[in-house]
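Each in C-alpha cells, the structures are laid out below.
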Structure 1
Amino acid sequence: MVDVVDGITSFMAAYLLSLKGTKDMSPDQLQKALRKTFSAEKKKSKIQKAWDGTKVIYKVASLGATAVG
C-alpha cells in the first residue's frame, strides 16, 4: 500500500511541476487547490441519481429472485 501512495504522490508532484500556472503559486495555494480537486463533494446530476436508483432496484430484485428460488 505504501508503494501505491508513493507512486501517486510522485506522479502528482511531477505533474504539478510540469504545469506553468503552478510555478507561481505558494505552497498554501497549491494545497488549497488540491484539497478542492480531491474533495468528496461531487454533485450528481439527475440522470446519475436516477441511474443509481435503478441499480439499487435491480440489485434488490435480483436478490429477492435468488432468495425465492
Structure 2
Amino acid sequence: MKKVSDFIVQKILKENNFSMELARILDIQQQSVLGLAKRNSNKLTLYVAVQFYKDKGFSEDEIFFKPTNNAI
C-alpha cells in the first residue's frame, strides 16, 4: 500500500493554506486532514489528492514514500 512522503506530510502539517485546500478537495474538515497526515493515512493517496499535489507542482517522486532496502 502506498503512502505519501514525509515531505508531503510535513507540508500538510505546517502549511495552513495547503491543508485547507486539500480538505476542500477531499470534502472533509481541515482538522481531519491534519489527522490523516499525522497517521500518514493511505487516504492521502486518493486520486483527487494526488492530482491536487501534482497541480501544486510536485512530481510522483516527491509525493510517494520510497521504502529503503536495508536487506542484510
Parent structure of the calculated result 8.3, given that mean projected area of the Cα convex hull in nm² is the read-out and 1, 2 the choices: 1
Value -25000, calculated as helix-only ellipticity at 222 nm (-39500 (n - 2.57) for each DSSP H run of 4 or more, over all residues; to 500), assigned to which of 1, 2: 1
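Laboratory data are not the source of any read-out in this text; all were calculated from the coordinates shown. Please read all numbers here as calculations on a predicted model, not as lab measurements.
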